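Novice: The structures come next, written out as structure tokens.
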Structure P
Amino acid sequence: MVVDKKDVRISGVIGDPINHSRSPLIHNYWIKNNNLSCYYIPIRVIKGEVEKKVRYLKELGFSGLNVTVPHKVEALKIADKHTEEAKKIGAANTLYFEDDQIIADNTDSFGFKNSILRNFPFYNFKKQIVLIYGAGGASRAILSVFKTEKTAEIRLINRSKENSEKLKEAFSNTIKTYDWDNNDEAKKGVTTIVNTTSLGNLGNDPFSLSLKGVTSKAIAIDLVYNPLETSFMKRAKKENIKCINGLDMLVYQAAPGFNRWFNKKPVYSRKLKELLEVSLLRI
């Protein structure tokens, strides 16, 4: 049955697996809080069926979709149009169905920037010396923020120097790259450190590199949010470095899609964060 968009708006999130996604909790909280006649549902889509399912949901009358692992690159490829941010990052986490077209966007940079400003309101992007751990897909959104904000110095450290060099070529030749075993040199004088790797994520190996020597005036951001206190954060706290996990970024990256699909700007409340934290403690 095709959805009548005049009566109700529907969106959702696709991925495989999908049960881990916190997007339904976030969006349905906002829907309920704003008394909207809208629905947001999780949909498992296996590899090889992304385009077929996305176009099917579009024909059903969905307003759009969020996209989680492992379909973000494929989502970008099947879109009819792409935002500059999605093209720059090379992946899409948000799709809009408008004017009979699929428009691909990536809101991770928006989420990351706003998570910093929420927790560190006087943060000056331009004055930072930034060290980013990891050169995978997640690091591209972080690099995009610091590059756009004209950050003073950006450093990249990764287990594969080849991947670091590819990102340097894609974003800026001024980025300094380091081998994983050259951490002591890479962290000298840094004022912001960001973990974009999956180290410390639930079920993964912990983040084991030392942060000793990093000034206590620095800030640390871990994109991982499960567990709530990650191994990276524990190492930062050991050096008296202020740190946050990736939960705020998760919420902020959801906001642009919600606003565009449901024509309502959402508010990130303390209550929503508490609900998310409780849901993660139950895993």
Structure Q
Amino acid sequence: MSATLIDGKKLSALIREEIKLDASEFERKYGRKIGLAVILAGENPASKIYVRNKIVACEETGIKSFEYYLPESVTTEQLLELVETINSDENIDGLLVQLPLPKGVDEKTVLKAVSPAKDVDGFHAVNAGNLLLGNPCLAACTPSGIISLIKSTGVEINGKNAVVVGRSNIVGKPVAVLLLNENATVTVCHSKTADLKKHTLEADILVVAVGIKEFIKGDMIKKGAVVIDVGMNRADGKLYGDVEFDSAKEKASFITPVPGGVGPMTITMLLKNTVKAANLAR
């Protein structure tokens, strides 16, 4: 029996309707729209598409978008000056610095300069630390979306064995903490893990974020597991996940497709974080 697909587009649309209502209520109460600023430095084509998608998403949900376009020649000092200006702007509730930044720019310094209260990407050390401590914070967007996708299946996270394959600061580590905060028993696997298959076969919930096309095969998946595929790998003009979909769907109970699974959730959770930041600042 094939797995049930977890429809990220459908869930994303439902959450955006909630965001639209929350944004409208904020405007009614405080007399202004919630504001999200995006800084795009350089000419990266993928970044331009991503920023455009964010602008459209803001328009659809009633959030005011502020865009700042800077040349490839921008310096770290110029970016820091702009970040500080946005940090102090009371009409802007969230700030996103689109990555990657141009060569020569100190990315870590720029991201560190973003106010934790406006860090809607959830990358700042203050937010990462509060996430680890279980305190209120702006959590990283893709990991938050993953938790929402798992919950949408109706499968209880509490008490389950969850295995995360990949330990990046953007997905692997924060999603492991979020699963732990939901009372899962969490194992994090990575490139140095011995006998990966042994671990993945024990997973009731399997999250894969390694950036390698079809890395996890069906014979590595426990029967009935919930499988979340975070991968977006281009080959032969197509998109592939980190999980070999055809073999995996014969073992899993629920699985995210690529595309249409995790991807649609990321911008949606960014908008949700922006609404949260606006309300936390009140």
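Bear in mind these aren't lab numbers, they're just calculated from the coordinates by the rules spelled out. As the structure is a prediction and not an experimental result, all values here were calculated from the model.
Novice: Taking Cα extents along the principal axes in Å from the coordinates of each of P, Q, which one would give 52, 43, 37?
Specialist: Q
Novice: Here's another thing I want to ask about it. Quick check on the output: 15 is relative contact order in percent (Cα under 8 Å, 6 or more apart), derived from one of P, Q. Which one produced it?
Specialist: P
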